[in-house]
Structure 1
Amino acid sequence: MRYEGVLTKMKTELTDTVQYYLLFESDFLNLNQVLNKKLSINFLQFQCINCAKQKKVFRSGFCYDCWSSIPQAGDWIMRPELSKAHLGEEDRDLEYEKQSQLQPHVVYLANSSNVKVGVTRRSQVLTRWIDQGAHEAIEIVEVPNRYLAGITEVALKDHVSDKTNWRKMLTNDILDLDLAEEREKLKDFIPEEAKQYYLASNKETEIEFPVLEFPKKVKTLTLKKSPFYEGILKGIKGQYLIFEDGTAFNVRAHEGYVVELNVS
């Protein structure tokens, strides 16, 4: 089976085990059905996922011109504490920023390799946890806008990591922890403006990923350096494809790459 198109981050569905899909312009591939099969990846060219021009991708699938101008790439995306829509102040496009920032956001703890704190929109909670390869996660606060979530994350980062050790996540070198207990330890460090939104009763969520075999060591595949790769797919976790030889391919890091895929 042959597929061709622009890579974007894998779409996911939480069932007993996470289901993964690659979506192309006129086709899609359920990657769970490719487990234990040979998958080849051939890099053809770049294509910006915003303007669709065949220009080198700068970051997040965007060409430089789009990255530096569109509201979807504003600094507040990566640093929620910089959000200003609640003040009526524009960064790049106030209407877009109001729509994105002035909605419920959740600050959470996720355990992928170590416990980390993160922020996401309420509507994207499960997707975010899956994308990070978290086998367990719990909500800390649900606030009405992105700014409050951002300042809460900043305050909690002094006491818990905001990074995932992706190598440990992919080799399954993980610890199971009582996240409700970890959340309680952080309660006093929540900023005053957000304390009323603390979610004391929310339960931990557990997530199973479709991995047949975890590698002992991982090596990353970068299509810029190695434009063709072929291997037996053994698992999918976070936004990574895991192959039999220990190769890990980060799909999200290759957004905007036009590829040809062959399954045999």
Structure 2
Amino acid sequence: MQPLSDLPLANLTLALDAEGIATVSLNRPAKRNALDIATIEELAAVFTLLPRAGVRACVLRGEGAHFSAGLDLVEHHRADRSAADFMQVCLRWHEAFNRMEYGGVPIIAALKGAVVGGGLELASAAHVRVADETTYFGLPEGQRGLFTGGGATIRVAGLIGKARMIDMMLSGRLYRGAEAVQVGLAQYLVPDSEAKAYEIARAAAQNPPLSNFAICSAISHMQNMSALDAAYAEAAVAGVVNTQEAAKARLDAFAKGTAAKVKPQ
């Protein structure tokens, strides 16, 4: 397996700390971290390797004032792609984002500024989204004469519902602040999204990796199944995860009454 340190990255940076928490940063601040095809290729490469590299959690962030303004429209315009060519670009976006959603490593997106178009599609492939007061969410494809191609019809519609997504695309409506959390675009609204993202990542990193793998892959798979098939799959996954060796000491502590209680702070 190729070591993480050997990945040739130009548009992303990657760091791994002693707790096994990776930081993946979009590194095109002059372009508001717009996603060109080279960045998508780097995302696919990084999130292919992270699950096999012992990474316990990942914080996804952007350099500069914005998380991501979405598809690099200048590149798209200049490339003058055919329909068939752009379909292949979209399929590559799907591959990269599927590796995030289904890879089994908890990904916490630290959001700020623009989370727009393809940037929202990228954020929606993370497992937890943390916004700050500068964060705004949009799908301006209708105003650009475009249509989503990176999974918004699946993930964003799944977060906020079909009607809200259609409204965003038709009218250019933006969501921010408490309203964005209320409709489901983010789970947290805090003064410092990166600090909160690392707090969540550190908490997740304390879980057994097999538990995190199931939480961050099986749930998404089960959402794609019929209720009957999902119930069967859930039972099978629980059979494996709930009998793992790593859980035995924790269950023993619970049985002895020494485990931390689940209660409000």
Structure 3
Amino acid sequence: MFDGTGRWRIDLRYDGTAFHGWARQEGLRTVQGVLEETLRVVLRLPEPPRVTCAGRTDTGVHARSQVTHVDLEGAVEPLRLLRSLNGVLPADVAVTAVSEAPAGFDARFSALARRYVYRLCDDPAGWDPLRRGHVLRVGRPLDVDRMNAAAAGLLGEHDFAAFCKKREGASTVRALLEYSWQRTGVGQLEGTVVADAFCHSMVRALVGALIPVGDGRREVDWPAAVLAGKVRDSAVSVLPAHGLTLEEVRYPADDELAARALQARQVRGEVHQRG
């Protein structure tokens, strides 16, 4: 039991199919809007509290491990709050943990990296209709070795303007820490993308740039050439959202959280974190 004003970390997962993304939007069903309204109901607050997330997922994008924080006044019992939230939340959202946040914790700015996975199927023999809301079906077989060779040319800190939807006053410089592909079964591929942060539609564009490499329509060095151009290339497809899932948010040790948040604010300003 905690009685006072404190910051709470709330971990959750959701199926993004029926949501218009994370961010609250008037008249639209969003994850933030649903979570904030549920907090208002279970805590009997006059107004919904403001919840901040680690990665502002777009319309249709899923999350297996989203991290948020909320500042609350009064008595909070973490396990009771978790159970109460899950008793009211709709079936496509679930809270997995509630805990008192360490000093200096900011769900967004304290994060070191976000890990997303994009799932593809390139063989009818491996297509699972039960997972159609989380996997994109492609019509040609893909060469994973070619895709990994192309992905390697995108790693590091770059201006990813060629793979982002530009937002006024927002930086498109990001550090791509990992980008790799592997087969997990017959016709099943998973692309893992890890970065310090992502700009709007960046992950889906990065995956879209590698599909034509994997099926032989583009050379291995083509995605790197697009990156070097620093302008949005119409030849790069932004793939559908349903194949993408936020799988993990990584944070430093508790005693480094405040410093990391300060550093991220200085570097990113108020840049939106999106997948």
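Please treat every number below as a calculation from the coordinates, not as lab data. Everything numeric in this text was worked out from a predicted model, so none of it was measured. Cβ atoms are built from the backbone, for glycine too; each structure is taken alone.
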Next item on the list: Taking mean count of other Cβ atoms within 10 Å over residues 234-241 as the quantity of interest, name the structure among 1, 2, 3 where it is greatest.
Entry: 1
Check: Where does the value -7500 come from, among 1, 2, 3, when helix-only ellipticity at 222 nm (-39500 (n - 2.57) for each DSSP H run of 4 or more, over all residues; to 500) is the thing being computed?
Finding: 3
Item checked: Read-out relative contact order in percent (Cα under 8 Å, 6 or more apart), computed value 25, structure in 1, 2, 3 -> 3
Notebook entry, point to check: Which structure, out of 1, 2, 3, was FRET efficiency 1/(1 + (r/R0)^6) of positions 58 and 186 (r between Cβ atoms, R0 = 30 Å, to 0.05) calculated from, if the result is 0.50?
Noted result: 3
Notebook entry, point to check: Just checking, which of 1, 2, 3 has the largest value of mean count of other Cβ atoms within 10 Å over residues 138-145?
Noted result: 1
